[in-house]
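No value in this document is a laboratory result; all are computed from the given coordinates. None of the values given here were measured: they were computed from a predicted structure. Cβ atoms are built from the backbone, for glycine too; each structure is taken alone.
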Structure P
Amino acid sequence: MLGITRAGGRIAIALLVAIGLLLLGVGIYHSVKPLPAGLNYDGPLRPVGDVRFLSDTSYIGPDDQRHLEQSIFDEVFAMIGAAERFVLIDMFLFNAFQGEVPEEHRALSAELTERLLAQKRRYPDLQAHLITDPINTVYGGQRAVHLDRLEQAGITVTVTRLEALRDSNPLYSSIWRTFLSYWGTGTGTRLENPLGDGRISLRSFLILPNFKANHRKVVIADQGDGFAALVTSANPHDGSSAHGNVALRFTGPAVLDLLTTEQAVLAFSGGPAEAVNLPPQAASEPAGAGLRVVTERAIKQALLSTINRVNAGDRLDIAVFYLSDRDIVNALLAAHDRQAQLRLLLDANKDAFGREKNGIPNRQTALELHRAGIPVRWCETRGEQCHSKFMLARHADGQATLIVGSANFTRRNLNNLNLETNMVLTGQASQLTALAEAAEWFELRWFNTADKRFSVDYPVYADERLWPQALYRFMEATGISTF
């Protein structure tokens with residue numbers, strides 16, 4: 001009997017070791033596996049067409065109340081309203097989920113749905129494509145009525161196949177891929193929807209901790225004989241409708257590069273094989289100014305390259321929702337050591353759709369940068385988020401580089417894990433209106449005005465506690481986080 005018990009114990013240990021090795025192999029492979037074709041796109045510098053800087057912002061007025069000034073989705077709707085042949089929209093959050101405290105400002109998801117449906121009725125031959133993230137169906141646990149309506153009207157809806165991407169949380173994803181993914185998903189009523197109203201299935205809920213997303217925010221539409229595009233940090237999401245955001249709206253050859261990156265997502269997600277016939281892209285050299293598309297990790301390389309080029313006499317301004325990537329933080333510290341003038345305007349990470357957050361990661365990275373002598377301020381928010389992703393470098397010789405788009409400055413957003421899209425605009429600051437407007441946008445939010453308060457001093461939300469610092473480092477290193 002003792003021999004049988006020992007043999008059984010050895011078998012159990014061997015089985016556990018085998019399972020552990022299997023999970024280790026699955027975790028490693030899906031963390032480094034080849035990306036789907038067309039991702040991590042580092043586009044060429046293209047001549048600048050008509051380029052405009054847009055923003056949504058909130059501020060506290062003399063009445064001590066929140067006020068909003070917005071333009072991004074007004075421009076999106078104008079682009080849709082002018083399209084006759086083609087529209088492609090790739091948006092992360094496209095739903096009416098409100099969270100614990102409803103945001104009454106604007107029903108953006110319904111507005112976007114109705115604008116697309118109206119334009120399709122007006123132009124029945126309009127090629128209209130929507131790419132979105134499965135979070136909008138809470139990973140298959142609910143029917144998304146607005147998506148169903150779009151499909152019924154002949155608008156192609158493609159839900160991104162996130163399992164084709166690398167895993168940002170391999171400790172969990174290895175278990176999910178090995179034992180849970182085969183259950184599939186389906187609508188259900190077992191669990192409350194963690195994002196809004198309704199209920200979902202357990203199978204859908206188990207997808208959540210994979211912590212990956214198609215986080216892009218892109219609009220492309222025909223304009224006359226050509227195309228126009230808009231890349232932003234804003235979502236058509238009711239609960240996000242008061243957030244602060246930025247965007248670039250542009251024409252010219254960079255639009256076709258952007259369309260190429262979106263066709264890559266359609267290709268690996270089972271969408272239309274070819275969204276539109278691309279005209280030939282003629283080789284061209286930018287004359288003094290340029291615009292280029294970067295996606296996924298290429299965004300990180302663009303950010304690092306921009307930071308690494310600033311020196312004494314140069315200025316670097318950043319406004320971002322999440323700042324946690326260690327390479328970015330270290331590059332900022334090095335730029336400060338080179339005596340470049342840095343300023344960081346950060347969200348205090350205190351609000352998330354009616355829920356109170358703990359300040360991670362921005363308060364911890366801000367502490368590190370503040371102690372080094374880098375000026376930091378916080379956005380003054382009242383429930384909304386300072387959701388922009390913005391970097392502007394201005395050099396002593398007048399040259400400037402602006403980077404805006406969907407990507408937060410985090411491991412998850414910058415290391416080929418999420419799908420992300422940013423635009424890089426370069427040129428003489430005095431010659432491009434978009435660069436001048438971006439600089440003015442930052443200056444206003446940094447200094448405030450007599451009747452508009454956009455930001456507050458660093459001590460207002462400073463956090464010097466040790467345990468949040470340790471937790472931030474652990475979450476950033478492991479991927480066990482939502483940022």
Structure Q
Amino acid sequence: MKTNEKELFENSPVFNAIVRLAFPSVIGQIILVVYNMADTFFVGLTGSDAMIAAVTVCMPAFMFLSAISNLFGIGGASVISRAMGQQDRKRARLASGFAFWGCLAVTLVYSIGAWLLLDPFVNLLGGANPEVHRSACAYMMVTVVIGGAATSLNTLLSHLVRAEGRSMQASIGIAVGGLLNIALDPLFMFVILPSGQEVLGAAIATMLSNVCALGYFGVILLRSRGQLVIRLRPGKEMFRARIPRDVILTGIPACLMTLCENISYTVLDNLMSAAGTAMQAGIGVAKKVNMLAHCIVRGMAQGVLPLIGYNYAAGNKKRMRHTVYLSAGMSVAVSCVCMAACLLFSKELIGLFIQSGSASHDYGETFLRILCVGAPFSACAYMVISFFQATGQSFKSLILALLRKGLLDIPLMFALNAVFPIYGIVCATPIADVLCCLAAITLFCLFIRKHSAGTADSLAGCGLSDAAALPGDQNALRPAAGLIKEHRQT
């Protein structure tokens with residue numbers, strides 16, 4: 001590693017390290033949310049609930065590309081950061097190559113499948129209404145089928161670049177795509193394409209912005225070949241040394257969490273579509289506004305993941321714990337601020353996307369107030385999930401990922417809808433966030449208590465006689481144990 005990145009991971013004050021790693025990531029995620037909102041904002045200018053619903057319906061299919069990116073990106077970033085903590089550059093290089101080609105292959109399979117099953121896929125997502133269906137098919141064809149590879153790969157590369165401590169460069173890539181999308185949206189929607197094709201215009205703007213972001217990362221990799229550990233050259237070696245297993249097992253919880261979010265949104269959209277287009281448009285806008293708090297937390301978690309993984313592998317338990325506690329506290333505090341803003345200004349926030357006084361605006365305002373209550377609890381749970389991902393605790397992060405979305409909120413939607421129609425569907429989300437937060441805190445406390453006398457302080461010089469005593473990824477930490485034994489013999 002370059003000296004400045006090594007200094008950042010090992011010796012820089014924890015608060016400074018978190019700010020340097022997480023702040024650019026948070027800014028990138030905010031821009032990501034803003035450009036996702038931009039589609040809804042500009043489509044909302046048409047005054048068509050059907051067009052707003054079409055963009056909403058396509059969101060789970062589009063976000064599934066993020067699930068693929070997270071499978072290989074977060075899994076690869078965790079393996080890379082732990083390998084760098086052990087000074088094993090070769091393993092880090094091989095992990096980056098496997099992550100890139102694995103992500104590309106799976107994305108192509110998904111995009112081709114979406115193309116072959118386009119009509120039934122859109123109907124499954126809640127776009128059975130003929131007017132909604134037509135616009136949704138156009139949006140999905142451009143963003144998922146044609147532009148799917150560019151979208152997933154630029155997100156993947158942001159994870160891999162961030163794993164080396166280059167959070168600023170990773171976040172600039174995300175920002176390039178977001179800002180360009182905001183600029184291109186009105187151009188394609190209201191200038192280039194004819195009236196009635198606004199959804200298609202938004203899709204083309206999204207696709208082109210992601211292609212440009214991917215081009216940015218390509219330039220970064222070419223210009224920094226001698227500095228970055230990332231290597232994208234395919235080879236047989238990347239399938240050895242348990243690299244595919246470690247990348248996939250670590251990335252599966254992140255993938256499933258995103259996938260379950262999409263399934264949850266699909267169930268929500270289908271339940272709302274039965275109640276009418278106005279409610280479907282209202283919940284779609286409320287979800288996007290509420291996404292801001294979640295994406296800030298996601299940026300924080302993604303930013304500090306390499307710092308946690310590096311110090312875990314290097315055996316610096318005290319620094320690792322300090323990073324977790326401080327970043328979690330910052331995430332919860334920011335989430336509380338976002339929750340307060342949504343509660344106080346829900347009318348104005350929904351009014352940015354839907355005309356005030358309409359039925360869809362009134363529903364969106366109420367739905368936002370319900371959804372935002374879960375933000376602080378979701379922030380806490382997300383940070384714990386990220387901690388388990390960074391340290392290679394795949395099973396624990398998998399349990400929490402499934403609890404956060406899927407196992408709790410989907411059954412609650414049906415149960416609460418039967419008791420409290422329409423609004424009960426929305427209440428399921430914050431209730432699930434609270435329950436998942438309690439489970440996350442419990443698992444985290446048990447893990448810290450169990451390993452309180454484990455890796456870190458022992459690696460400083462006393463008590464470790466066998467690498468098998470190490471928690472988590474034991475094989476990955478054996479080199480560190482060997483160095484200690486050699487030091488004792490000397």
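Given structures P, Q, which gives the highest value for mean count of other Cβ atoms within 10 Å over residues 204-211?
Q
Given that helix-only ellipticity at 222 nm (-39500 (n - 2.57) for each DSSP H run of 4 or more, over all residues; to 500), derived from a single structure, equals -10000, which label among P, Q identifies that structure?
P
Given a computed value of 17.2 for mean count of other Cβ atoms within 10 Å over residues 68-75, which structure among P, Q does it belong to?
Of the options listed, only P reproduces it.
Hey, Rg and Dmax of the Cα atoms in Å derived from one of P, Q reads 23.1, 88; which structure? Please report the intermediate quantities before stating the final value.
On the way: P: 23.1, 88; Q: 22.4, 78.
Clearly, the read-out refers to P.
For structures P, Q, which has the highest computed value of mean count of other Cβ atoms within 10 Å over residues 52-59?
The maximum falls on structure Q.
Comparing P, Q, where is mean count of other Cβ atoms within 10 Å over residues 12-19 highest?
If we compare mean count of other Cβ atoms within 10 Å over residues 12-19 over P, Q, the biggest value is for Q.
If we compute mean count of other Cβ atoms within 10 Å over residues 148-155 for structures P, Q, which one ends up with the highest value?
Q
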